[in-house]
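There are structures below to look over.
Nothing in this text is a laboratory measurement; each read-out follows from the coordinates by a stated rule. What you are looking at is a predicted structure, and each value in this text was computed from that prediction instead of being measured. Cβ atoms are built from the backbone, for glycine too; each structure is taken alone.
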Structure P
Amino acid sequence: MEYKIEYTINSEERAKRLRKSGSTRLFEFTRALANKFGPEVYAVLGETNKKLAIRSTQNVLKELNIEERDAISAVRVLSYLHAFSGTSGEVVEATPTRAVRIERSCPASECWDYEYCYKVGSLPVAEGICAAINPKLTVSHPKYITRGDDCCEFVFELKE
């Protein structure tokens, strides 16, 4: 007797589950390594993520034909990258010297904790974006969903 078992999952649901699965795996692998080898694992992986973000940002700048090297460019790159990750929010301020993005929903927030976001995940990526765009560009991340805040907040500032 032959059994035909098939499932059809729409592309949106498939992407959502893949993002969550990937985020969970990264977090759990990192936590296991930190438990075995110590908290310095977070610093090593955070620096690695920052370097990856520098390369990604360079590619996005070319892909989107962004020539400016200011705060607006940084928030554009972050918005683009977050569109892929399924993170949703909006830019609430955008000038060449200061740009702010608020994230209201992040699929990774269901499986990451604050320490991971701060040391490995979102902050190192934002720092990599700044490093790739302009050495005078800085970022702060004063709010984190994973810390219990109502949103994540990214503040890019171009220092003189």
Structure Q
Amino acid sequence: MYRATRKLIKERSRFCSRFTPKLVKMHWVEIGEAQRCFSNSLSAKVKDVNKSGSSENAIISGWMIHAYNKQHDTTEIIQHWWNFDPILKIHFDTTPLDAGIRARSLEFVEDQEIFEFGKMLQNELETHVGRNLVFMNERWFSSEMTSINSQLKLTPLNGLSHHNLLQLKN
């Protein structure tokens, strides 16, 4: 398990009362649209994607953790959505990976508190996909691409509470 993955689970556990974040294995079925993980998980919820006989695949919220980038001393962590097949008892993702990303280099952490807390704030959400993170120098940052020169903007976070992770309307 990556060091950043351990740190993420530990920090998120402080804010989770019902569901403890945990590392999961991922099965890939790239039939969805790139960059559309939430809508892909909604679509896969009612499809027998894995040919198991299941048409009730739970939507799972969590994190996709990239390998440590030694050059920049950072770990990129993407808030992500996928599904769980209750018959095969496997987590599966229908969202294709971006070019150059190898599935073997990723780790996934299930964090159902994101889903549960988001349901309570449904009308206040800007988007269902939460903030992406960067772990650097033992600190957490939210990350977003700016429209100016497509540069990455990092904003320091004082913890990984639900409110710091969800994108709420202003």
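Computing helix-only ellipticity at 222 nm (-39500 (n - 2.57) for each DSSP H run of 4 or more, over all residues; to 500) gives -17500 for which of P, Q? Computed on structure P.
With mean count of other Cβ atoms within 10 Å over residues 2-9 coming out at 18.0, pick the structure among P, Q it was computed from. Corresponding structure: Q. Can you tell which of P, Q yields 11.6 when mean count of other Cβ atoms within 10 Å over residues 66-73 is derived from it? Comparing all candidates, it corresponds to Q.
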